[in-house]
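Please go over the structures that come below.
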Structure I
Amino acid sequence: MNKIISKAITGARYVYLIAFFALLSGFFYPLITGTSFDNVIFGVIVLFVGLAGAVLVYKAAVSEKRRGIYLGGGFGLIAISFAYIIQFTGRV
């Protein structure tokens, strides 16, 4: 029973993150203007890549083993997220 509750809470956490990131990336703008949802989907992907990088940097701070791998991977994902943002805004 505890495993089912634990999995339900984990699933609810990810649904909450997806909903929060969708709202953060401007979910209502395409509904109001009648444009496509491509920008919203791209914004959610960029936010998830940045979040994954931040989680890896956190794991590097609290982990004794593989600290360099976590740190390099985390900052790499944050840099990729930043590159996506630069590319998406048309500054390249």
Structure II
Amino acid sequence: MRIGREKVNHISKIIIDNLEKREDFDYKAELNEVRLEITHVMNEYLKIEDQADENARKVCASYSRKLREDTDEWDILYNKHYEEHLSKHGL
């Protein structure tokens, strides 16, 4: 499931707001720079998830015997290929 840019920015802001409340950290970078990096990492992760979904669907569609989506067999194969794609990217 793809979440939008606004949601990613909102989540990164919540993380930064929590970090600002903590007194046990000494920040070497501006918190806005940290927020931007959090946003970047989240977007990259979401992009890899989208690629994994697309790849798994493509592989399932390429089977000689047509699989119907939402069947147990399709779900098992989809999850297998989805997880393989994520593991190739270290996730």
Structure III
Amino acid sequence: MNEQLSEYYGDVFQLTTNVWGVSLVFSLTAPKPKESAIVRDVCVVRIGHETAKALSMMLRQQLKNYERDTQTSINLPSKVMADLGLAIEDW
């Protein structure tokens, strides 16, 4: 196949799960601070639970390898962690 795949970038996301699977909505926030509440949806990705679990495990593995190989740490602000209901132990 010589079809060119579309590429998307989002700086925020929304994650929804239900009995049928998982939906990820990637969006862009406005570039101007006064318009920070404005969000434009870029794409929706729908996957099954099994695929979502495999993806999350592989993302974690790849990011941990990246941190190890580059000797850096990908840090999230504590407010972001709190807002998402996450703890550093989740990593």
| request: For the read-out helix-only ellipticity at 222 nm (-39500 (n - 2.57) for each DSSP H run of 4 or more, over all residues; to 500), a value of -10000 was computed from one structure; give its label from I, II, III. | output: III
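Given 21 as the derived value for relative contact order in percent (Cα under 8 Å, 6 or more apart), which of the supplied structures I, II, III does it correspond to?
Details: I: 21; II: 27; III: 18.
Of the structures listed, the value fits I.
For which of I, II, III does distance in nm of label points 7 Å out along Cα→Cβ at positions 24 and 56, calculated from the coordinates, equal 3.6?
Label of the originating structure: II.
No value in this document is a laboratory result; all are computed from the given coordinates. Every value quoted in this text rests on a predicted model; they were computed, and no experiment measured them. Cβ atoms are built from the backbone, for glycine too; each structure is taken alone.
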